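Visitor: These are the structures in question, set out in turn.
Derivation of every value follows stated rules applied to the coordinates shown; laboratory data play no part. Because the structure is a prediction, the values reported are computed rather than measured. Cβ atoms are built from the backbone, for glycine too; each structure is taken alone.
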Structure I
Amino acid sequence: MARFVSLIALAGIAGGCTSVSSNYNDDIADVSSGRLTVCHGFDCRNQTALTFSADEERRLRALFVGTSNDAAEREAIRKAVQVFENATTARLGVADKPKSDLSQTGQHGQMDCIDESTNTRTFLRYLSSHGLLKHHEVRTNVTRGVIFDGRYFHATAVIRDGSGQRWAVDSWYEPAGGPPDVMRLEEWLGRGAMGRR
C-alpha cells in the first residue's frame, strides 16, 4: 500500500495536475459584475480580480469580427484566451509556467489544471455575456484520468457548437499567453497517458 501511495505522489510531481477539485465552476465563474476572478496557487486557493482595460476589450472584440462559422469562432477563442492570459500575467506580476507540479503549490501566479480550467471557463462566460460567442455555448468543465488508467487527473473548459459537438479548451500545457489546445472533447478525453499532451 505504501508503494502505491508513493507512486501516486510521484505521478503528481512528475507533471500531472495536482488537484481533482471542481468546486469552483459556478461561484467563481460569475461574470455578472463585469469583473473576472482569476484562480492561482493551485486548487483556486488564491483569487485575484481582473477587469479588462479599454484596449484589451477592443482587442478581444476585434478577434470576433467576421467569425461567421464555428471553426472561425474557435480560432478567435484560441487567440482570445492568449489575450486573457497576458492580461492575467500583467495583473499578477508573474507568468504561469507550463503544466504544474507539486513544488509550485501555493505559489503566487502558478496554476494547476483546476486553476487553468476554471479561469478559462470564467473567461469564456465573459465572452458569452458580451455577445462575442455566437456559435458556441459554454459548458461545465470536464475531467479525465484516474491514475489506474495510466493518466494523471486533468481538467479542461468545454464549449459546445451548434451541432452539439463539444470542444475542449485547454491552456494548461502552455506557459501563460501560449495558444491553448482546442480540440474535440472525445479526442481530449483519449489523451494524457503518462502525462503526455
Structure II
Amino acid sequence: MSEYFAHPTATIDEGAVIGDGVKIWHYSHIMDGAVLGDKCNIGQNVVVSPGVTLGRNVKVQNNVSIYTGVTCEDDVFLGPSCVFTNVTNPRSAVNRHSQYAKTIVGRGATIGANSTIVCGHNIGPFAFIGAGAVVTKTVPPYALVVGNPARQIGWMSEYGHRLDFNDEGIAECPESHQKYQLKDNNVIRIS
C-alpha cells in the first residue's frame, strides 16, 4: 500500500493506482484505471481519466484535463489549464469511445499553460510547448514549438534553456553545461 497525500475535497475512484509520495490537491478527480507514478504532484481541479498513465515526478498544474489515451513519461511538466483531446472528430450524439487516439508525452517534456494537444500527436522527450500553443502534429525531442497551430522555432536543453548551435552544430546549456549536437534536424545530448 503506497503512502500519498490527498486533500479532503479530492476524489479518488476505487481502482486508481497512486504511487508513493504523490500529492493530490483541492477538487481533483483521479478516475478508476488511472495510474500515477511516485512523487507526482496533482494541482487543484485536475481530471485524470481512466487509462491515463503518469510516470514518476510528473507535475500537473491547476485546471488540467488529461483524457483517456494519454501517457506522460517521467518528469513531465503540465502547465496550468493545458488540455489533451482524445477524439479527432467529437460529436455529442456519436459514441466514439472505441476510437480514442493515443498521445505519449516523452520524459522531461514541458507543456505550457493553456496549451492544447490534439490527440494522436506525440511530444518527444525534453520538448517544450510554449504557452497557448495548439499542437496538431508530432513534436520531436528537444524541440521548442509555439503558436496556433504550433510551429517549431528552435531547440531546448534538458534544463529548459534555448540552445544556440554553432557552425559545427554544437550547443551548450548555460545552466548545466551539457552539450548537444544538431544533425539532420535532430538534436541529441552528447555530454
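Visitor: For mean count of other Cβ atoms within 10 Å over residues 100-107, which structure out of I, II has the highest calculated value?
Guide: Top value of mean count of other Cβ atoms within 10 Å over residues 100-107, among I, II, belongs to structure II.
Visitor: Output the label of whichever structure in I, II has the greatest value of relative contact order in percent (Cα under 8 Å, 6 or more apart).
Guide: By relative contact order in percent (Cα under 8 Å, 6 or more apart), the leading structure of I, II is I.
Visitor: Of the structures labelled I, II, which one yields 123 when volume of the Cα convex hull per residue in Å³ is computed from its coordinates?
Guide: This figure was derived from II.
Visitor: Match the computed value 1.6 of distance in nm of label points 7 Å out along Cα→Cβ at positions 76 and 108 to one of the structures I, II, and report its label.
Guide: Among I, II, the structure yielding 1.6 for distance in nm of label points 7 Å out along Cα→Cβ at positions 76 and 108 is II.
Visitor: Computing FRET efficiency 1/(1 + (r/R0)^6) of positions 52 and 92 (r between Cβ atoms, R0 = 25 Å, to 0.05) for each of I, II, which one ends up highest?
Guide: When FRET efficiency 1/(1 + (r/R0)^6) of positions 52 and 92 (r between Cβ atoms, R0 = 25 Å, to 0.05) is computed for each of I, II, structure I gives the biggest number.
Visitor: For FRET efficiency 1/(1 + (r/R0)^6) of positions 36 and 68 (r between Cβ atoms, R0 = 30 Å, to 0.05), find whichever of I, II sits highest and give me its label.
Guide: Answer by largest value of FRET efficiency 1/(1 + (r/R0)^6) of positions 36 and 68 (r between Cβ atoms, R0 = 30 Å, to 0.05): II.
Visitor: Computing distance in nm of label points 7 Å out along Cα→Cβ at positions 84 and 164 for each of I, II, which one ends up highest?
Guide: II
Visitor: For which of I, II does helix-only ellipticity at 222 nm (-39500 (n - 2.57) for each DSSP H run of 4 or more, over all residues; to 500), calculated from the coordinates, equal -11000?
Guide: I
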